Structure I
Amino acid sequence: MTLRVAVVGSGPAGSSAAETLAKAGIETYLIERKLDNAKPCGGAIPLCMVGEFDLPPEIIDRRVRKMKMISPSNIEVNIGSTLKDDEYIGMCRREVLDGFLRNRAAQCGAKLINGTVHGLDIPSNGTGAYTLHYADHSDGSLEGVAKSLQVDLVIGADGANSRIAKAIDAGDYNYAIAFQERIRLPEDKMAYYEELAEMYVGDDVSPDFYAWVFPKYDHVAVGTGTMKVNKALIKNLQAGIRTRAAKRLEGGEIIKVEAHPIPEHPRPRRVVGRVALVGDAAGYVTKSSGEGIYFAAKSGRMCAETIVELSNNGQRIPTEDDLKVYLKRWDRKYGATYKVLDLLQTVFYRSDATREAFVEMCADIDVQKLTFDSYLYKTVVPANPLVQLKITAKTIGSLLRGNALAP
């Protein structure tokens, strides 16, 4: 027998899973609703992803080596002096990155289907086939042609509003809304953002997250995020970041407006039967930073690697327990990272006083080094005990000075 796997969704999570499965000779179907999808997203990726996922230079629009953290009272802290010459944060457009990863999966043998999945029939026994019902858009029509596909395993990589997650009753999660405008700036203004990204904090731009100005190929992405899902509030917060960054955005022209839900924690169930969730569908976005691209790609790859290994390269059908090995490996590798960033968001994003303390703390070189190393290389880098002690003391000092420890 040859194992048959359907991967629903071809963002970084789905394409990375499909590529890994196809390379192992497993019959792989990659189903994507919109082949030109441009997901609203800050688009920042860590340096380790470039090497780990073999991304060519043209995928990266900008190499950010400097960041400005801007406090509620507009105190600016410059970050980036600890970076080595070859270190940077990659800024990319999702339509470019996603298209590259999807095409590579197809070149490796995944069968790409332009279709919208609208149903999943679950077998009544442990070995029966799953049947996916979808509208095939390969004829160019919006409604598509009704088709079905039988497979042994399904990977749900279809984002925050995952239909696969609903089909397996994976449970809900809280989510934030990311809203951003892409703004084309005059050349002199764009030059300022050559290798610089800005993060703004304050109640005026987000009550529980941050706002950003991130440079892209020929424009900047200006946006905000919040867990308070309210259209009027989001409109006000976007006006807040536009006001705070007004001088730097003078003469800019809005070329696109976009919004998208971002999961705030993993779903209660990420593997049910022979269906596994990865990326946003699973809820793998970090608190505090809101980062999800690397974790999406990594989860897709780890899930697929587990399937390849425990199916003996597609010679047997893995069980639910086999698929849960992927979850154990994931939680062991990244569980601590999610907990630390959740704690950071709880402590530092709750009031303007705590945000002032957070920005002040970012001025410390030891804090910067630790933060950049853990972001760029996805390891919680163990600083030596004296440095850790110093950072802890500075954190408490910053919080005390801003009266941020008051209940």
Structure II
Amino acid sequence: MTTVLSVTPELAQRRILRILVGSQVLSGAGLSAGITVGALLAQDMLGSTGLAGLPSALFTAGSALAAVVVGRVSQARGRRPGLALGYGVGALGALGVILAATLSNPVLLFASLFIYGAGTATNLQARYAGADLADPAHRGRAVSTVLVATTLGGVVGPNLATPTGNLAAALGIPHLAGPFLLAALAYGAAAVVLAVALRPDPLLLARAVHTEAAEAGVQGESVEALGAGIATGALVMVVTQLVMVAIMTMTPVHMHAHGHGTTAAGVVIAIHVAAMYLPSPVTGLLVDRYGKLIVATASGIALLAAGVLAAAAPTDTIVWLAVALALLGLGWNLGLVAGTAIITDSAPLATRARTQGTVDVSIAIAGATGGMGSGLMVAATSFPALALTGGLLALAVVPVAALTGRR
């Protein structure tokens, strides 16, 4: 413990945030590959729109398992080994997707996408590492600092879909698998950065600080209050994740069906990813100033607006669809930052990483459900019907936040 406490929490927090920001920039590029071309790659290989949502479902399902593993490793050994392991596995999954596309092997593709989901889970788990040592009054800003770092890689990544596709073609790899070349490199680099540089470990240091506070007689909240906070934070993030993934997954397919190419889809997804992460500093300030439940309510309203606009957007231009996807990303951001702050405030340090991993399993399952169900719903009805349904579902966040606020 002496080693852990050899640096003050304030100095450690500043260093930890810098390292997390660097790794998130890298991982953002890896995260965007599956979003941009995953559905198109499956559609091209299987020749079926109904299964185009399967890649999103698979890598979000894979992220559910990874969230458990990363959470448990972090609980036992700290954030550094947990996050580095998650990104390393994600890089292996990206390499598997490239091999599957080269061999035109759907079974290997789906297995690799499942493994690739570890990168998605780790990218989300990193936000908790940024909050471990943060002052509760500034926790929203700490979470948002980690999230916003994903923006650079997340925006650049989709716009490299065509260049990386051309590189892949030159190497004898199918064009649509090109972004996964970038994903493998980006996730691998993020794993190395965290394994080498994330010292001191934020969770281990937070535990040491907590132990000192407990010895000094500082008291915490009641178990009942903490349990209610965990339930509320989890529900906010589950609903926003389900709605966001469902609409986002089928947007490239919807655009492709109306004559828009990969480059246009990349632009729309880049705008969406930017809106997912770029507003994070402002969101963090709003959480710290006005409260987590008010921001959670705003997320439901933003997602409703996104669904209505996506459903009504004309198909001969990408402008309004891009605006809708920007609102979709913003609604997700509001829900994630607010929900994360609620969970971090409510989870005791003794079980914090394991609790956060379990919550992220629920988020991943919601994403998998949204990804798989989106393809089936569009095949049975239409993209506008999917978008409108998702927007209406997001309103469930509003009464939950209001009820929790009254309690």
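Only the coordinates and a few stated rules stand behind these numbers; no lab work does. Since the structure is predicted, the reported quantities are computational estimates derived from the model, not experimental observations. Cβ atoms are built from the backbone, for glycine too; each structure is taken alone.
Hey, Cα extents along the principal axes in Å derived from one of I, II reads 65, 46, 29; which structure?
The read-out comes from structure II.
When relative contact order in percent (Cα under 8 Å, 6 or more apart) is calculated, the result is 27; to which of the structures I, II does this value belong?
On the way: I: 21; II: 27.
Attributed to the structure labelled II.
Which of I, II yields 0.40 for FRET efficiency 1/(1 + (r/R0)^6) of positions 75 and 275 (r between Cβ atoms, R0 = 30 Å, to 0.05), as computed?
II
Comparing mean count of other Cβ atoms within 10 Å over residues 67-74 across I, II, which is largest?
II
helix-only ellipticity at 222 nm (-39500 (n - 2.57) for each DSSP H run of 4 or more, over all residues; to 500) computed as -11500: which structure among I, II?
The read-out was computed on structure I.
Taking distance in nm of label points 7 Å out along Cα→Cβ at positions 187 and 227 from the coordinates of each of I, II, which one would give 3.7?
Values: I: 4.6; II: 3.7.
Matching structure: II.
Have a look at I, II and say which one yields 5.2 for distance in nm of label points 7 Å out along Cα→Cβ at positions 171 and 291, as calculated. Present the calculation step by step, with values, prior to reporting the outcome.
Details: I: 2.6; II: 5.2.
Answer by label: II.
For structures I, II, which has the highest computed value of FRET efficiency 1/(1 + (r/R0)^6) of positions 27 and 235 (r between Cβ atoms, R0 = 41 Å, to 0.05)? Can you show the working numbers first?
On the way: I: 0.30; II: 0.95.
By FRET efficiency 1/(1 + (r/R0)^6) of positions 27 and 235 (r between Cβ atoms, R0 = 41 Å, to 0.05), the leading structure of I, II is II.
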